[in-house]
Structure 1
Amino acid sequence: TWCFPVVGCVSYRGYFDRAKADAFADELRAERGLEVSVYGVPAYSTLGALPGDFFADPLLNTFINFPEGELARLIFHELGHQVAYAKGDTVFNESFATTIERIGGVRWLSERASPQAREEYARYDGRRRDFRALTHRYRKQLDALYESSASDEQKRAGKLALFAQMRADSEALKTGTWGGFSGYDAWFARANNASLGVLAAYDELVPAFEALFEREGRDFKRFYAEVKRLADLPKAERRAALGASGGD
């Protein structure tokens, strides 16, 4: 976790220079023995905190040519960060933005997208859901292993076995349901505890936010107002209140 002015503490770091990111990753590995995940992202949010149109979040060439549904999903996610942001709670912030992308994406597709765009998005989203389900299953198994009474040597061996099985399962998806789609190959090739941890930040509280959206009558204004209220609470109270809405 790293702390900064304005945004508070976050559990990841962003760089515009890949070499600097790799150098810092090497430092963490060498000096602290940590597993690290370094990867590119197509977009980012300034949280709407910078003044003037000149500083507005840009539409970058890294995603502007995405298929319609994917482009809409990504924009909804990044705009979600401008609605509410809780300093020092990455899981809350990213899970909220993921909820917005899912709910907003479904609504946009049903009201604005062409049949072709809906079909294309269904293929993308189907693979993404398979990926999330697979990685979530192995995160749970690894958590159980690490929390067990097994020796460190047994845990290391178990970890290697679980990662190997996860990669084998991903290959089965690739050659089966995904029809040869290789878009996740690089992720699985370098998967480690750090990369699985990042996924947890984006997914962990989504069921709770979805339940809250239903509780607020599927009304975005009411939903946003409640999320903003939660964001202002201390972290423990925020999580307890969000859990009371029906999520984890």
Structure 2
Amino acid sequence: MKFIPEEGKHLHEDCSTLILPAVSIGNVGQLTADLLVSSMGSEKVGYLDDPYVLPCVGNDAYGPFPQGDLALPLEAYDPPSNGLTVIQQRSPVIKGMMLEFAKNMADFIAGSGKKHIIILSSLDFGKWQKVDMSSGLQIYYLSSANSNGADENCEQLGWKKLQEYDPSQKHWKYLNDLAEGNATPEDTTSIEDELEEENYYASLPFAALFSFLKAKGLKVTCLLCYCSEGDNTSDAFQLADAACNF
């Protein structure tokens, strides 16, 4: 993965926190990234080139009228005042290449000097086992602060740990071993074909990104919400509000 800066610009070293969407159902993570970029008045400082992301191009992602400012698959934005860098991903990863993409992204972020990575993503509402809508949208989290994924600060904010995360379960353990370079070819052959069928959560892009970033020694927090396809604007607003707690 290569970072190409805009002319005269660079990633600000004083922005220690980076926000990164993981493409999933309803595109809530990407909607949230767009909301944060537009509301914070962030400026594009460059784009990322990776062979595992499908190419796409758009015109003026944030301007009210098209001015010919091209929008690319992976772009980096820095705000003028606070410490939140945002990487926006506008197209999916090539099928079967998510682990390679996660490794490349982790290598880039680790070398950029960022200390805390916030991954934004969504989960299929149909997979929700214990539905509780009494308090509105529930934010779930997964953190590298403890080996079991728990984080006291997240709990104090009223978020719930993703109960489906079990680092000893073979699919999560496989991701961890792979990220740390401990997976054997036999592990890869036996796990990859059954990953999506047997463990929905470990098969999602956020899980790969979490595992590879955590293996780099970075602090990683995943913010997650359940949703369906459709208009998920309200979900994006609540996820953005959650991200602004950091």
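A short reminder: the numbers here are calculations on the coordinates, not readings from a lab. Values in this document were obtained by computation on a predicted structure and should not be read as measured data. Cβ atoms are built from the backbone, for glycine too; each structure is taken alone.
2.9 is what came out when distance in nm of label points 7 Å out along Cα→Cβ at positions 138 and 170 was calculated for one structure; which of 1, 2 is it? Here the read-out was taken from 2. With Cα Rg over 2.2 N^0.38 Å as the yardstick, tell me which of 1, 2 scores highest. Result for Cα Rg over 2.2 N^0.38 Å over 1, 2: largest is 1. For which of 1, 2 does relative contact order in percent (Cα under 8 Å, 6 or more apart), calculated from the coordinates, equal 26? This value belongs to structure 2.
Tell me which structure, out of 1, 2, gives -9000 once helix-only ellipticity at 222 nm (-39500 (n - 2.57) for each DSSP H run of 4 or more, over all residues; to 500) is calculated. The partial results should precede the final answer.
On the way: 1: -21000; 2: -9000.
Of the structures listed, the value fits 2.
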